[in-house]
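*Asks:* What follows is a set of structures for review.
Please treat every number below as a calculation from the coordinates, not as lab data. Here the structure is a predicted model, which is why all the values come from computation and not from measurement. Cβ atoms are built from the backbone, for glycine too; each structure is taken alone.
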Structure I
Amino acid sequence: MNAPATSDQKPADPPHVSHRGMEILDLITVSGGNMKIQSIASALDVSEETVRRNLKPLSASGLVKRVHGGVYLKQSSTELSFAQRMDENPRPKQRIAAHIAGLISDGSSLFLDIGSTTAFIAKALRTHKELLVVTNSVAVAHTLAAHNNNRVFMPGGELRAHDGGIFGAQVIDFIKPFHMDFAVLSTAAINATNGFMLFDLEEAHYSRAIIERASTRIIAADSSKFGRTAPISIGPASDVELLVTDAPPPADIAKAARDWSTEIVVAG
């Protein structure tokens, strides 16, 4: 007699995506799910051949479909995005998270955004007590709510499937009454010319709004973001007091940070 079939087979792991691959997926996502090769190359300031080379593993993994002169997302690609971000450079992000958690005292108030590094920070804050947290991230809220008398506030709006973030005009209206001790933000790219940048306009609007409403503004970013570019600035880099990262930046970014009066701390 045959043994009954079981359903406990481990699902396949999501495909690994490089940092450049994630940049391309982000660009295509915020462009509505499809994009021309030429437009991707222009946005990332790279050659079209570089874009095609980076699209090959994305296509082989089933995340995108290439067509003549362009590319579009397959249905599953946005669903995997946040999980892939959490799996990218986890140890540096954990060191960054531990350092930032050490700067925040029990009873503090803070904004947290939707970045994967921010999700690690939320985990590092789980032993803190009586925090007041405003976040548009479902992952952050789930991590910190109902722990140690923490109070977690979330805005209403559209819940995005690919990153668990809440966005929309009402999100900015919701946070207007708050003024917090800290704003802790992630970023997609850091360079000496344009400062801190993102691929998503709604994320940039949220970042600017919380920067304006916090006493201390902290960027949490691993060193893979150095020298990268993205199309949207989060605002004047001089508004950020502290950049916490995992490795010393290139000389041009270090000099720019001094000009911005932004302290750079390398988490041990």
Structure II
Amino acid sequence: MSRDQKYYQLARQASLEIGSHPGLKQLQQIARRSKNILDFGCGEGTRLNTLLGDNQQGHGVDINRFAISSAKKQYPRHHFKRYSGQRLPYQDNTFDLVYSAFVLEHTTDPEVVIKEMIRVTKPNGKLVILCPNFGAPNRRSPNSVKNPITKLITGLIHDFLPPSPEHLPWTFVNPKDTYDQPDDDTTVEPYLLSLKRYLTNQRMLVDTSSSLWSQELTTKNPRKLLFKFLGERSLFPFNFWGPQVFIIATKPADI
């Protein structure tokens, strides 16, 4: 079995059910009442197919040739295209819903990706982003080489004294050569708070932003327990430090 086959087999298994994940449940609700839907980073198509109703047709793009080929074979009622990594192959203002689920952390230019997602979203349409919150001051990706204490202090300072929201101040990391666990192929560390500020700067209206503390794994670490306690009580900035990024934004009619 090739690396691509192994990777997308695991992705398919993980995408067959929505389960109790609050972000995916909300995404499915939005998708079921939307007419034109785009899955950015659709992989082999299972998540798109799972999110939509039996009578819905969706669109998906992915940079991987194997993934798109598999998606077309498995789910012929949907429409799949390969993405070049720059401009999406759609006209402006095409989709009622554009979403990305656990993909942004694997991109090499997240600003280009997000701007393209906004471009193809219709006025009053929805943009939904779900991904790991690796860039939070208390977290790190499997590929991070930063000192955790240094990252915590620097991140805390940036929460209160943020860099310019015109750009995403995210850390890029080197993906591992082998794929032994989820996110070994991470290339960038997204962070909810800076993403919210960036989207607002892009004139998007952020309806929902959550770091999904409910998805935190069980731990006995006192520091992690303290951060979770503070975050679940919506105390700034700890409310942005949960395990995942979940944002729903609306594209205004005038952009």
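*Asks:* For mean count of other Cβ atoms within 10 Å over residues 50-57, the calculated result is 13.8, so let me know which of I, II that is. Before the final figure, lay out each step's value.
*Replies:* On the way: I: 16.4; II: 13.8.
It traces back to II.
*Asks:* One of I, II was used to compute FRET efficiency 1/(1 + (r/R0)^6) of positions 34 and 226 (r between Cβ atoms, R0 = 25 Å, to 0.05), and the result was 0.05. Which label is that?
*Replies:* Answer by label: II.
*Asks:* So if we calculate mean count of other Cβ atoms within 10 Å over residues 90-97 for every structure here (I, II), which label has the highest result?
*Replies:* Details: I: 20.0; II: 16.2.
By mean count of other Cβ atoms within 10 Å over residues 90-97, the leading structure of I, II is I.
*Asks:* Ranked by mean count of other Cβ atoms within 10 Å over residues 106-113, which of I, II sits at the highest value?
*Replies:* Greatest value across I, II: structure I.
*Asks:* If you don't mind, another one. Tell me which structure, out of I, II, gives 59, 56, 38 once Cα extents along the principal axes in Å is calculated.
*Replies:* Numbers: I: 59, 56, 38; II: 49, 49, 32.
Of the options listed, only I reproduces it.
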